[in-house]
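Input: structures, listed below.
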Structure 1
Amino acid sequence: MRITLIHNPAAGRQRRHEATKLVRLLTEAGHDVRYRSVKEPGWKRALKKRADLVVVAGGDGTVGKVARRMVGRGIPIAVLPSGTANNIARSLGQVARPLEQLVRGWEGARRVKLDAGLASGPWGERYFIEGIGAGLFAEVLANPASENLKQRADPVESALRRLRDRAVHTEPLEIAGVLDGEDISGRYVMFEALNMAYVGPNLHLAHDSVPGDGELNVVLVTEEHRERLLYYLEHWQENRERLAMLPTRRGKCLKIEWTGFALHIDDKLKPTAKLKPKQMAGMVEARIDGAAVEFLVPA
């Protein structure tokens, strides 16, 4: 196959010459490879060139960047997970498997459609792959750690501890929202509209989520459910696949009144320093309306 390989050499804990090894792995499997690093200019243009498959070697940030640009293109994506959390690959069942096995599995693999949500607000529109939310996760993104958690021995557990510590004290956020016409307004410690099962440091929040099911899973954690959230965060390491079992609603279209509070769309945070005053608040809509990207998923 003609393959465009998009690689993030800074993802996870990759060793030197990782790019050379990846290209060799694909070439020895009989593929014609076009390599681009996301750390260098030109990778976006490479996605516009003819290819039978786009391969992404990196974490959720890199997979999301590529996926948003491949919506509706009909060219499948294959993931070689090498990031820290790898939530997208995990939701597709593509972790804890050797890269060689994944590459061999592309022959005869099935195509799985993953919905691409569309978030619109006073700043414009943007596709999202993982989710959109406010409260706990957005606060952590807005207040990054003073040290790089990726350099820790176990960055996922380090991020989890930081999330748990923040969850003890975070103030509930007043959110006025409507999901498919139903009022879901309230004061929430965590408010997440998810497009897949996993989010953050491998938290299994949307356990009913199925790739391409056409609905968002909106996790609504009030003060009443804070202890349940804390219990989950404290015991997660005992079972990575533990279900959070937090209050959840399902729907296709979410509308919230944004007053300028921290709001994340995948790994991007709003507001940003570059936003104009008129872009700092207004109605925000997140919806699933048929847009999708295809992933190649070996059995």
Structure 2
Amino acid sequence: MQERHSRRAAGSSIGVFDSGVGGLTVLRALMRAMPAESFIYLGDTARLPYGTKSQETVARYAVQAAQALVEYDIKSLVVACNTASSVGLPGIRERFEGLCTFGVIEPGARAACQASASGHIAVIGTEGTIRGGAYQVAIQRCRPDARITAAPTQLFVALAEEGLTEGGIADAVACHYLDALFSEDTAGASTPDTLVLGCTHFPMLAAAIRAAVGPGISIVDSAESTAATVREHLSAIGALNHGEAEHPVRFLATDGAERFARVGGRFLGRPISPEQVELIDLKI
């Protein structure tokens, strides 16, 4: 499904949601791209991970998370979760017609197609994202001649959440996953020239991933691509706030304020205190 956005942007804040803290890398990119905007972030930590749930369940959770954020008078919504982006956007757009809504998959796919000279693109993500094939479909739709090599790299998620993003362990795991992706096969076929980080956790391991693939590979961070897409759209409809002064971020979670703050601070790149995290319930 092609992305489509309303030209209406009522409200004052940008809402962002994910199943947990991974989407804070998307929020971080959004804050850099649009420093004068205010943001509300919701982590559905009571029901993570989304990747192990059925598509019907994830779609329902996504609508519930969107509903919670809509009640805070948001002008646009960013689904900062690859799984929810792949299955939840149609239901959100149907339920909240007129709300500017963005996922992370389409911007990442477009950026990868633009970055690749050869058309051979590698995608890494969680098992659920790779198995669902959303990036593969989006890339193929944008560039029908693309050759796509996709692989799950599940351990990256655990490393990011444990803070093991640099050093020997991170380097070894990155090489374990990526050496095979970027090695010529027995027929001498060309290797990918572009790598898509198809999980919001993966930017945390950017240094280890870069070391494993080398300097000649274009690395596409869906968080950065999504932030650029949101900024461009809000600017086009006259809904972008200009300036440099940052506004406080409002943090919402469905469970575990202390862990959200402790782990989330690493993903956001700045401290979060448990007192900043408001616990809310989502309708089941």
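By the measure volume of the Cα convex hull per residue in Å³, tell me the structure among 1, 2 with the highest figure.
1
For which of 1, 2 does helix-only ellipticity at 222 nm (-39500 (n - 2.57) for each DSSP H run of 4 or more, over all residues; to 500), calculated from the coordinates, equal -13000?
Among 1, 2, the structure yielding -13000 for helix-only ellipticity at 222 nm (-39500 (n - 2.57) for each DSSP H run of 4 or more, over all residues; to 500) is 2.
If relative contact order in percent (Cα under 8 Å, 6 or more apart) comes out at 27 when worked out from the coordinates, which of 1, 2 was used?
Answer for the origin of the read-out: 2.
We did not get these values from a lab; they are worked out from the coordinates using the rules stated. Just so it is clear, the structure is predicted and the values come from calculations on it, not from any experiment.
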